[in-house]
Structure 1
Amino acid sequence: MEFVEQQQDLMLSYLACKVKGLDKNQDIAYCGRANFEDSSKNYDWFVGCDGHGKIGNDNFIEILKKVDWTNIMRQENSLDALLYVIKDKKYNFQTGSTYYEAKIYNNRVEICSVGDSKIKVFVNKQIVYSTTPHNLKNQKERERLRERIEKGKMIIEKCENIPEMQNSNTIKFVKGEYYYFDNKNTKLAMTQSLGHNNITGLQPEKEVIHFEEGLEVQVIGGSDGLWDVVMENEVYDKDVDTLLTLAESRWIGEWNIDWNGELYQDKFPIYDDITVCICKNNFEQNKKF
């Protein structure tokens, strides 16, 4: 299944987002431009969510699909505006979603993220910022959750054989973790998530990246369906269709599997939904897309 949530080419920008459902069709993405009377306040924006949990009509992601994202993304604090709009909605507590947004002005990028989806910011072709996934490798998350862990309100389950990309065609299996909050009914691969009856708590990562006007800036966001199979050095100066096709080919194709130093070829037993969001300024002056 393939569908475009929204795509838009601005006069001096490339702005697009696209989703491909290879698994449960629980990814969404939207993009647009916020215009104001004071044009200095205008910005391009994109937002994406990677849903997870029980499949059915009462999934948390189904609530997010019905949100007026154009209005939400015009607000100064879009995540707070979203949480207010959905605060009384009912859904299965075992379901939730990541969240990532970017607002791109003429001299800065404002970022907000929750969960393990990622946004990367490039200025003049150099990576200058990447969001940090919310897990216990994240120092801020360890500090936020220390008391809950000490009181046994959060349980950490160690696991083996989590695939981790080594290069464009090789995967190595590493140790990982899953997290239980307050009960054994909800198992998460991240320490923060929207949904789940707010059981994880929220302390979103927020950052403002400033740049001089006239510099070439590209902002790329995506779910783990993108970043688990495409490396940072492969994403620059590609459009959403190219990255989506690349990620899909990686999910369905063969990999070199590094198993204790020995290589063999195999495919992923399961796939993941893919989301790609891109905003790049000076599009008309750069025809590489």
Structure 2
Amino acid sequence: MLSFFRRKKKAVSHVVRDVSSVENGDFFAHIRHNIVGNSAVIDGPFGARRLLYADYVASGRSYAPIEDKIRQDVLPLYANTHTESSMTGRQTTAYREEARGIIAKNIGANDQDAIIFCGSGCTGAVDKLIRVLRLKLPHGMTKYGIHTQIKPEDRPVVFIGPFEHHSNDVQWRETIADVVTIAETKDGLIDLNDLEFQLKKYKNRPLKIGSFSAASNVTGILVDTAEVAKLLHRYDALACFDYAAAAPYVKIDMNRPDGAYMDAVFISTHKFLGGPGTPGILALKKKWAQNKTPVVPGGGTVSYV
């Protein structure tokens, strides 16, 4: 039985190799042909029309080779990921850990970083970070006035950009932190002068967090994340970046030198081609996750029964 469990586990990464083997001239045709629903027809006010999907900033579309891989290889061996007493449990865990490793490699994460699958999109990732940092009071506690007992100088402060989408804005406002919106330049960028002014203004706060979109999901303007991260670290603030709109299209390097590293990265995986049905991703420096009690105690958080 033990020799059976020790057999080499299957890998999921051959889907990537299959795509890379397509000739350059046929690459986009290959991708387009394999989008699920590419030939769908919908009825509208002008009669039947072939579907033209142009909302990838909101969500990606299913990709046939991925769906085929899941149906043919993953689902037949599916089991609980933290079940260690069966081959199916170990195989499913191996799939998950392989995926975690692929993600880490592609965002420049190292052994000081944790890749956490969480909730739905960047909403789940930001929520996870907020709970890891213990910035949200338990629901219903405000009726006892606990939040009023926190002195202004003891409150964390979160700096956000002028064009954040709801996942990286509203959630911070529901915490014990003060939220400061940084001004926008005439070119539609984050005003680094204003950011530095605000960092100086709040320099004595016990916890300072910068949480900025890597790209606007309205204009597509890219943020110079390296310069923002350097500035935040110069004033001992965490540098967190929301890659919801940018991740499918730009390179992410979590560990750039010269103070340009990122403390946290939020990724909304369902916005990728082939992404529907996937969880959000929080990539986080492990040093910030020092909770004695898991954020969500329960299944998968117990080491011994």
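FYI, it's all coordinate maths here, none of it is from the lab. None of these values were measured; they are calculated from a predicted model. Cβ atoms are built from the backbone, for glycine too; each structure is taken alone.
Descriptive notes on the structure:
- With respect to distance in nm of label points 7 Å out along Cα→Cβ at positions 49 and 73, the largest value across structures 1, 2 is given by 2.
- When distance in nm of label points 7 Å out along Cα→Cβ at positions 105 and 145 is computed for each of 1, 2, the one that comes out at 5.8 is 2.
- Among 1, 2, structure where helix-only ellipticity at 222 nm (-39500 (n - 2.57) for each DSSP H run of 4 or more, over all residues; to 500) as derived comes to -4500: 1
- For 4.6 (distance in nm of label points 7 Å out along Cα→Cβ at positions 33 and 233, calculated) the corresponding structure among 1, 2: 2
- In this comparison of 1, 2, the computed figure 25.6 for mean count of other Cβ atoms within 10 Å over residues 97-104 is attributed to 1.
- For 137 (volume of the Cα convex hull per residue in Å³, calculated) the corresponding structure among 1, 2: 1
- Taking distance in nm of label points 7 Å out along Cα→Cβ at positions 137 and 161 as the criterion, the top-ranked structure out of 1, 2 is 2, with the highest value.
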